[in-house]
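Heads up, there are several structures right after this.
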Structure P
Amino acid sequence: PILDAMKLLERDGIGVEFLQIRLVSPFPTDAVKQKLAGAKLMVDIEQNYSGQMAAVIAEKTMIDIKNKIVKFNGRPMSQDEIYQSVKQVISNPGQNRRVVLTHGA
């Protein structure tokens, strides 16, 4: 769903990139730092309550991802949920630091 949502965002003229961390130990610190270095806005999208990977990224790289989109009701995220919530964060990143998805609850 994230890749599909990215296509919709790009169709709207919003340039986005995606970083999926598949290995936590050893953590790919340099690769993550390099990927996030030029980002204008970072949004963490996770299927858990607290945004655990964002916390690991902060610990290992000293990069704090302030905007989070989370879903923790046991249901998968949909393309539309991701698309709409990313647009919500982009429209006002200081105000939408944590978006909780509930579709399918």
Structure Q
Amino acid sequence: MMKHRWLYPTNWDELAWECKERAGWCCEFCGIAHGTEVVSERTGVVYTVHLAAAHLDHDPWNPQPRLAALCPSCHGRYDYSWQERQRWLALEQLRHQLWVDAYVYGEE
């Protein structure tokens, strides 16, 4: 399920379809085909691969999005480093705010 659907262009479904068509309905990173049944290495559960159109620049507002058709595994790996960076930035902002509060209000 897509998060923050309201951020995406109104023609997102069409853009995502075109992205998957362009990729030949295969993951652009590992090559697995859409609809393939695989066994999860982690859980042992059988699941069907459903490709997603992934923003390579992580910007859903981009009017000319750089999209790639990715399977869930590749999409997760691709997004992981970006998500880690976002967490690090949030922690840095919090650390800075605590420093500012301590300086302004004399808190220790």
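Summary table below
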{"read-out": "helix-only ellipticity at 222 nm (-39500 (n - 2.57) for each DSSP H run of 4 or more, over all residues; to 500) derived as -14500 - corresponding label from P, Q", "value": "Q"}
{"read-out": "Which of P, Q yields 1.05 [Cα Rg over 2.2 N^0.38 Å, calculated]", "value": "P"}
{"read-out": "Per distance in nm of label points 7 Å out along Cα→Cβ at positions 58 and 74, the highest-valued of structures P, Q", "value": "P"}
{"read-out": "Winner on FRET efficiency 1/(1 + (r/R0)^6) of positions 18 and 42 (r between Cβ atoms, R0 = 25 Å, to 0.05) once structures P, Q are ranked, highest first", "value": "P"}
{"read-out": "Computed 0.85 for FRET efficiency 1/(1 + (r/R0)^6) of positions 10 and 50 (r between Cβ atoms, R0 = 30 Å, to 0.05) - originating structure among P, Q", "value": "Q"}
{"read-out": "Test item: relative contact order in percent (Cα under 8 Å, 6 or more apart) calculated as 27, pick one of P, Q", "value": "P"}
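Each value in this text was obtained by applying a stated rule to the coordinates, not by laboratory testing. Here the structure is a predicted model, which means the values were calculated and not measured. Cβ atoms are built from the backbone, for glycine too; each structure is taken alone.
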